[in-house]
Structure P
Amino acid sequence: MAWTPYMVSTYCLCAPADFESKDYPYITRTENDQPQYTIEEKTYMINEQIDESEGFDIDYTFFQCLFKYRPVILNGDDFVEEPKTYGDLLRKLSQKSLECYNEEEGTKY
């Protein structure tokens, strides 16, 4: 089976004033940080990172908005059986996916 990359663009779910940032610890940028970006600029920036890294690497420190794409809290365990964590599951799934992708594409991610 050939790997067919398909990057799904994201969109802004909530502007900074519409949610409590303390509930989303990965959002570290505040309205005091410079430069300030519009929601459109932030959406363009995150989609550019998604495209450039094929969805593997997004730097959330640029953003104050909630996007459809979010980082995983690796020590979470709501949907896995203890003592496993999201990190354990993602490590296993990611390693297999990357092995298949690298073999088919001749890459070394």
Structure Q
Amino acid sequence: MAVAATIFFFVAMLVGALLLSHVLQGKMAPKKLLMLHAGSFALGLLLLILFAIITDKPEKQIATIVIFAVAALVGFMLFSQKKKHQHMQKWLAIVYQAIGMGGLIWLLIFVLN
């Protein structure tokens, strides 16, 4: 289950990198890419939470869940800017991508050990 969550987060990170390139160029992000990003992130987070519930040692997943929860909050802030038809703040998009990549690296370290 942790491997499946890692795959979903990896897809979310790749699509997020595409979205970041749109933001840095000053373009509006395509809605289909946003939905793919949000959907794969949500599935990854759901799988990670379920894995933490059914495993014997949930404390190992708690740190990863917290990192991705922070990333989700920043993502909601970026999405609300899009809904208000404002241009997304570039620095916030970069921070969001960095948090997501950090969470993915943290999860990869856990899965590979």
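Taken together, the values in this text are just the output of simple stated rules run on the coordinates, not laboratory data. None of these values were measured; they are calculated from a predicted model. Cβ atoms are built from the backbone, for glycine too; each structure is taken alone.
Things worth noting here:
- Test item: distance in nm of label points 7 Å out along Cα→Cβ at positions 29 and 85 calculated as 2.7, pick one of P, Q: P
- Origin of the value -29500, where helix-only ellipticity at 222 nm (-39500 (n - 2.57) for each DSSP H run of 4 or more, over all residues; to 500) was derived from one of P, Q: Q
- Among P, Q, structure where Cα extents along the principal axes in Å as derived comes to 45, 23, 21: Q
- For relative contact order in percent (Cα under 8 Å, 6 or more apart) computed as 34, the structure of P, Q it came from: Q
- Comparing distance in nm of label points 7 Å out along Cα→Cβ at positions 37 and 69 across structures P, Q, the highest value is found for Q.
- When distance in nm of label points 7 Å out along Cα→Cβ at positions 21 and 53 is computed across structures P, Q, the figure 3.8 traces back to Q.
- Once distance in nm of label points 7 Å out along Cα→Cβ at positions 77 and 101 is computed for every structure in P, Q, the highest value turns out to be that of P.
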